[in-house]
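Enquirer: Got some structures for you, see below.
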Structure 1
């Protein structure tokens, strides 16, 4: 059911005000701090609807709780992981508000304690290594935990005078490799679309200039499927969160028609303005489906408070082309054919495996069916928290996120795939038994959040 939206807000705390009770006059709730990915930001921290009812997951949680509340969701992209590992909320705040050169203020702990980070890019080995030696990591807060939260894809937005509906233009892997390496700079060069040819003309390539999980999902796929024959000379794709890194910092030289935008909202806003402010200008870019017209009820709103009307290409997977609908993303994540080297294809089966956060999130490269450019979003957490209220609140939120029908509907509204409807369902069973609780079949692992044995005597987050 379509909903009218209020002006966009990033603050889940502000949304919670609609459910505040008289108890707040005498009781100050514990605040859960964090942020991260901008791709699913509408799902986690979108605005209330026109009747004042919460529509996002965090605002829904806040409306039902008084002892603990999620504070402002800082949409900082991959900086969210940095903030979490450094236990410094200023990393998020400064990035979002363009303070201190967007750098951390290096004031960890206290009021700047970070309890979680959402990301579309899984941790690399550097994350657990930092956690193992940091005074804010293992010695203070137990295991570093990373678990998948939703399935997602990266939509390829087409702004072209011939395009009037989603999926009219169909792109092959060759097209993607040429476009994102700078080999194609004019829509007339796209040859593989069988349904509709874009109107000829030079296009702007719009990319994420900040560190972003969205870029990681796209480049993880390109690194697997692109060859020298279909990639601009001198360019080699590698999986990265920063698109410009592929070009050695010389993206403007290699792709003069490129435009960088920081954050999903800014990128989607730029693409939305291209066809209206300069109708003859054409563009192509990538963003998660909730920032496009694919999910009509998305809570990811443009800076003008409106839903995005951006149109997207279909991508070939075999002989069929798919758009990034929730169903096609779920289909893809049930048919994974290749994952990143060292990435798990099955969930942990022992306590030792379960204690390693890298064993919990598959990093997808290719799939045999469905929309091909897909991956898993994840959340980074500590095993031990400083207060029972924070521990209880995080466990309650995660339980609702995975099982509560209201939360699952919010994910669907934003074009995100529920973990239970993907190959991640195998991981979900272990998450429920070993991360949210400590009683799964296969033994007691003691890797669960709030484990009383591990957390005894630790300061916690």
Structure 2
């Protein structure tokens, strides 16, 4: 589908991804007065549209069931991750009929900030979009220079990270920052710059996943007029504009192979060429790269050059996931409550909820915690959050092994049993919900088929669904 471009610069760009043309047209009519609407029907279309636009889209409204598998949420889940890879500050809202509890929780864990079931009331949808646009404005205003933001925490893992940043800040070599999605790699990259002697020079960031190869090359190295179709003027690239400062290449694992060769030349001797130019130029910028991919595996697959990887990994920083940072999550929770105080009501945690938060593994890391704070503040303004209310915002299995590669559930169970306020009924309820929601999803809501999948009779399933719905209320 083509993008709908607004002529009013005051409108907020909004990406709308849904393969139902009628829904797209209806939403566009409802929202076009306030938003600059860009539409796509599939995940590849959405990626191509973002690259064509060449800029970040702060708000996205996406369906989970997208072609080629419209009856499965996997394409939608993948798109959430890709949108946040291009712009970690984007607010991704899900608008989907695949609204089982498991799907809702997983979408929120991946970084979506809201889940609105279809069919949606237009007034509710506009209110949720307005709310999240306002929160993003608050966030942007509160941290105009994220590199100067405090790196919160007193865990050994975060202390080690701070020490690495101090050690590498003034080193002349490139730095490779690795870590899971949502851990704060951009913050680490920015602090490397602001804690170095280069802080008086520019800090520029470019996302390698956000552009077509040709546009990415022009963004990096610059171009001369007529170098390619659409090159109407001679422009410098970010390597030149950074001067003696720092250039951060986010999602470096997405760098096309032809540009990997050119980046290697820059790292070896600072030399590069503008597109269409034969005169070499030299860069004085320090290159910092970030990725949530396993570059060693990419080297083995042949998608990432081994010589470039070894050049980048001389100085490497592994940003720890939140699950390895002890009670830092409580400090971060308080930080996010202060940060969003103007738009999100305060709340407190019951001791049992507090302990459950400490035992949660946060598969979505700091980004997930931020979104949990926002949702809790919106749902329970001024209230004390119970363990059951908190569990409703977490993955159904409480994240006991998610993202860790571990399958030792006995160890996880022992850890929870040592947690003050442990309640077996709440854990069992959480698992029961998960399997019932999964069975209903597989059977497309047919109770008889879902009961057969669960190995119980239809009457028993109906009773359990009614009981769980009552507990939710």
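Enquirer: So if we calculate relative contact order in percent (Cα under 8 Å, 6 or more apart) for every structure here (1, 2), which label has the highest result? Each step should come with its number before you reach the end.
Expert: Working: 1: 20; 2: 13.
Largest value of relative contact order in percent (Cα under 8 Å, 6 or more apart): 1.
Enquirer: Also, I was wondering about something else. When FRET efficiency 1/(1 + (r/R0)^6) of positions 98 and 266 (r between Cβ atoms, R0 = 35 Å, to 0.05) is calculated for each of the structures 1, 2, which structure yields the highest value? Before the final figure, lay out the partial values.
Expert: Values: 1: 1.00; 2: 0.20.
Going through 1, 2 one by one, FRET efficiency 1/(1 + (r/R0)^6) of positions 98 and 266 (r between Cβ atoms, R0 = 35 Å, to 0.05) peaks for structure 1.
Enquirer: Can you rank 1, 2 by volume of the Cα convex hull per residue in Å³ and just name the one with the largest value?
Expert: Working: 1: 137; 2: 163.
The structure with the largest value is 2.
Enquirer: Here's something else I'd like to know. By the measure distance in nm of label points 7 Å out along Cα→Cβ at positions 82 and 386, tell me the structure among 1, 2 with the highest figure. Numbers along the way, then the final one.
Expert: Working: 1: 2.3; 2: 4.1.
The maximum falls on structure 2.
Enquirer: Something else about it: When helix-only ellipticity at 222 nm (-39500 (n - 2.57) for each DSSP H run of 4 or more, over all residues; to 500) is calculated, the result is -14000; to which of the structures 1, 2 does this value belong?
Expert: Details: 1: -7500; 2: -14000.
The read-out was computed on structure 2.
A short reminder: the numbers here are calculations on the coordinates, not readings from a lab. Just so it is clear, the structure is predicted and the values come from calculations on it, not from any experiment. Cβ atoms are built from the backbone, for glycine too; each structure is taken alone.
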